[in-house]
Structure 1
């Protein structure tokens, strides 16, 4: 009987990617799997055919031989075709594990180990703390390893017993059609052992609720929305799974004088109309103290001055932003008679 083209079997083109081939094979395996088509000989043959095509096209070396010399080239190189149902899981374990959720019992079995939950902590800090950074202690509440049983779940002085159903393997084997399928033991949930005398403190769960003080380092330059990640400071994993992480979400309070724009800080400084007209030297608040600023003669309201390097530290780099100063010319509202006379004289002279 003439063999069909492997590309035709999987309905892919000759330049199909590895992912295209895998995706097509998954679809056919789902459709023609013998367990889903009991007693259907045609489905069985289609399943074998697809498995053989995938075995060749998923292997770069076999695929190259097939592309150049076809089925005869593969035969000459020692390829015997479909390897048989007894070896299908060792050949395509990742495919069938994804589709049907079991393992072949030859490699590492799937267990119920689960990573611990991630935790979130919302931290409010001042504008100046965000500008310069700080070390801070926070208190969190989380699930941690039980201090009485050490996380085993068994009462002190006792030990878990071997699961009688799977005899410690963590898997049970069932015959299904052409296959012997190993799946997680439902009695011990893949652990291979069961707890007969649970710990009174954690009730057999191996974890307890605790409060813990965690020291965090907040770098200079953070802003509202910045997020810090502390690996392993989340909740304890289950059944040997890794701990989760702790995420710190930063919220920065507003400042009464400064505003932030990226890494620059902005402030508005009032000057009198005399200072604006005649010029002056004034002191301006900065993040690190005061700086002298020269106001030129004839400065208009809204004039912008810039102090280089007096802004916020760059969070992911060196240097700092600038301080941007906007002048606001103040107009007096309560003039005495003498001041009014001087201003009128000034106006008269200006008009002349």
Structure 2
């Protein structure tokens, strides 16, 4: 089915943002889309970059969310690819869904800018974030929503568990490279635990007149957001029952991918306001120490060797960034 999209240009700081919205026939009819004053509405926000098939899987699962009639929801997709690689998938799936879908393009390749555009286009009382390579359980959104009300907090985070669709090398499993920590439901989280991969927030907490996510953070912009929000008195908790799964594709267990990502994370750490000379000193000590330890650690298994090598490259990224050197030019390490 062909799709004609309504396109508008929005002036933003640093450039022009292309905003693309699906026409009326791909949206809920106005009468049925109206949100009752007593019913909360959630905008589920997805930032995507050149992963159309992952996005297809995610959207199909989002369309099947069980709300228990406790709330209504819509979806905002922000394509961070100036070539609009997600447009076809979004328009095809939205045409057959009763869930309202908004599609926007942020041509400047920066995850923080993409998240900010999602917030700008979100409607209703709550904003949920889920990554384009993740997919939720059927009760995911309802579980987050219920926890937010039961604990009377400003936001709720849930666990993201790895999903391997193909056979994975044993050293990846043993090294737990894609296992993320989990916590008891109700635990108040700090800034270090904050992320946007599985998250529900009250929309009212987003700052007015300033970007919610700071674009100078090439990675870790979500932790920076949580640190600032917690400093302002907002409270966020963990909900261990609100599960989402992350597809770990074969490219992500390639050693080259893992090391480039470590360099990028190290580079981003230097931007943190609390980063200082003590952190540089730790990296100066860690780099030669890790290099000397690598041959001995290899005897203990390849998973331990790669774990140490990733840490080494993280420290290298910090030192290179401190010296003004950017070994990884991309905003995203995708392949």
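Okay, here's what the table says:
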quantity	calculated
Structure (1, 2) behind the derived value 0.00 of FRET efficiency 1/(1 + (r/R0)^6) of positions 203 and 283 (r between Cβ atoms, R0 = 35 Å, to 0.05)	1
For Cα Rg over 2.2 N^0.38 Å, for residues 235-314 alone computed as 1.39, the structure of 1, 2 it came from	2
Which of 1, 2 leads on distance in nm of label points 7 Å out along Cα→Cβ at positions 115 and 259, largest value	1
Structure (1, 2) behind the derived value 116, 66, 31 of Cα extents along the principal axes in Å	1
Origin of the value -8000, where helix-only ellipticity at 222 nm (-39500 (n - 2.57) for each DSSP H run of 4 or more, over all residues; to 500) was derived from one of 1, 2	1
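Just so you know, all these numbers are worked out from the coordinates, no wet-lab data involved. Remember, it's a predicted structure, so these values are computed and weren't measured experimentally. Cβ atoms are built from the backbone, for glycine too; each structure is taken alone.
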